[in-house]
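In the part that follows, the structures are each spelled out as structure tokens.
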Structure 1
Amino acid sequence: MKKITIISISVVVLVLLVLQLLRPKFAENAYLKGKLLLDSSLYSEAIAKIDKAIWLKNKPIYFNSRGLAKSGLTKDSEAIIDFSKAIEMNSTVSEYYLNRGVSYRKLKEFDRSLADINKAIELDDSNAKAFYNRGLLKASQGQFDEAVKDYNRSIELDGSNIEAFYSRGESRSHLNDFMGAISDYDKMIEGSNANADAYKKRGIFKFNIQDYVGAEKDLLLASEKEKNDKEIFFYLGQSMSNQNKLDEAIEYLNKAIKIDGKYSEAYSVKGGAFLKKSDFTNAIKEFNKAIDINSNFLKAYYGRGIAKALKQDYKGSVVDFTRVVEIDKNFAQAYYNRAVSKAILEDHKGALEDYDFIISKDPKYAEAYYNRGVSRMNTKDEKGACEDFKKSLALGYKPAEKMVQMYCGISTVKQ
């Protein structure tokens, strides 16, 4: 019996020894299965497999991959623990710092994020993903110039990352570099199955450089892919209006309003389209709707003031232009139009105050000198009027020539 017991213990020891020798292999098999699941975005399943791998053997890459899976489930606080464990086991791997930095960014711990991503770049200055993610971090903090520099470096290192072009285009647009943004979106759209958002944003960039034909084309493509985005139809309406395709503009603006009945900007642009059609009544109705939604909507008050003036409701236009300058005291054109309406109402004193303000802001505004001259004539200030007519003529406003001849006793006919 003693001999049998000794043999049994020996067998157990042998089995345990074999299992111990096989643990790394079992761990690697479990890890590889987990990695496949991770790459397929099956994060919970990936974690289950990688847990087994870690139970069998601790390796930094296992903790790193489990951290990625947890981050994929937006469990970034837990992910950071795994990334930190990977770094503790091997502090020379750029990727581990990068991944922890990304999780810190997602948690809005920006200083820690920047420190980790900087460390990732220090360890490997050819890590394109690190430069890309540092660009994202800087862009999230409004540092768009710095973000563009990082995206540039990322693209130099890896020109296949379509997201880098997208993100650089976004940052360039914030810097009003719309041509650069369009160039980036061109590359992105050429290199991928572009979605509605890509065409929409490129269309808006084109709109901002007054390429209304190009904007229309992109926005129509976007509208085919996305039927419920009010901005697509809004910018389509604006692009059409700026090409004087006014009926089509109104049609697309109606679609935007159908999606969002409180879309004040759409009502205002629609009012502008009716204004261009000389349909002042409907223009005023649309501006009214915009103002009902947003009582401080400068453009709507200004547009309604123009519509009222063209409808010969000069008192109403003065009220609207007054509201405009209450919102923006430096809106020179509102002062000018208010002055014109005041002059028609024979409030020349009020008109002169507005013209004085305009000329103080823009000393080369020839028409303002001319109209101030008219109001000065109507207040018996003939000397001041002549000075204004002569100044207006000197600035190239031809109608002033007749006024100089009539009221200033000066012949402008060349001998």
Structure 2
Amino acid sequence: MSRFKPRQAFGHASSYKLLPLRFRRLPWDETRAFVSSMAGDWLLMDMADLQRFVSHELSADSPLLADLQARHLAIVETDRSSLSPLLSQIRTRKSYTVGGPALHIFVVSLRCHHTCSYCQVSRQATTATAFDMAGSHAEQAVERLFEWPSQELTIEFQGGEPLLNFEQVMGITKLIVKRNVSERRDLRFVLASTLHDLTESQIAFLAEHRFKLSTSLDGPEWLHNANRPRPGRDSYRRTLNGIDLGRRWLGEDGVSALTTLTKLSLEVPEAIIDEYRKLGLHSISLRPLSPYGFANRTARRTGYSTEDYLAFYAQAFEHLVAVNRSGYALEESYASLLLSQLFTSFGHGYVDLRSPSGAGLGAVIYDHDGRVYPSDEARMLAAMGDDQFALGDVSQPVTSWLSSPVMA
């Protein structure tokens, strides 16, 4: 009889090390957890397996350990070369932290035709020209724009309603194009507008500079007019006229739309999806209200609970999936962003989902009065009287903004 037990009686020694990870129990199944690495890889694990893993109880030949290594959650060899794939993936996903902000928003006016009760940007009357961006501020903002190292620059004009100060839109665009002859950056222009009163001469200028248009469409006519009141009660008709004009000059993909959801909107999820399909739109953003500006003051009338929003979203998304199965391609943009985060190793341009925060690294906002903010939300908060997140103003160099407490 052998003095030794057979080889199979001994477990394989395991000397793996844990790499940084996060985990959270699944709300619908507390026996399982979502586990993710610092590079964005992930898997679903039984809590019992997770406990064995973090307690270093997995054997060296465990298929689970091999899977965890492939997802950068564990490592056996600790030399630098074995970490190269992880470092490369992190570098790819976090490249925005060193490239400088790619999105630059110019708020050329706070004036607007509408009287939306949920307005997030504290709009002003159409006659209040004091809330237009001055030429001196525009010139300084363009100077600051080119101080950033970003090779790709998206310049977006917002309001209020930017068409009410279209002279400044043209002036800033021409300044940027002229400066770019020597700078040689990759430019992309966007106008975020209701598209009401868009003229042939304006769209001709936008087409010349290859603008993309982003507008607001909240659903069928009765809902859009209720959400976005204006004199004449014809907001929906004017929006569709603007979309049609934009498409004729810029092409079908030259105009996109966003929807804002009020309490009234939550009652008709299918109707909102169907309206986008009817108008030939292939992307919809089912975003909830943001608690800024007038939306904060009218929350009792237009707002809703998170639970109500999620119930709406579930119904809307189920209908959207049915629409896609019928042969019509329609994406929900926020869901697409989340899925791209989960299933690709690349970063994206959506600053709200970046870690570390995209504020000041992904976007810069040049407000009508020359103040500068690291995010649109910081600008909205300042309009409510809290400017603690302001970077500075357009007269200061970018290096001054980067050394401000906000960016610390």
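Readers should treat all values here as calculations from the given coordinates under stated rules, not as data from a laboratory. In this text the structure is predicted, and so the values were computed from the model without any measurement. Cβ atoms are built from the backbone, for glycine too; each structure is taken alone.
Things to note:
- For 2.0 (distance in nm of label points 7 Å out along Cα→Cβ at positions 224 and 336, calculated) the corresponding structure among 1, 2: 2
- Structure responsible for 17, with relative contact order in percent (Cα under 8 Å, 6 or more apart) calculated and labels 1, 2 on offer: 2
- Value -11000, calculated as helix-only ellipticity at 222 nm (-39500 (n - 2.57) for each DSSP H run of 4 or more, over all residues; to 500), assigned to which of 1, 2: 2
- Source structure (of 1, 2) for log10 I(q)/I(0) by the Debye sum over Cα atoms at q = 0.06, 0.10 Å⁻¹, computed value -0.48, -0.90: 1
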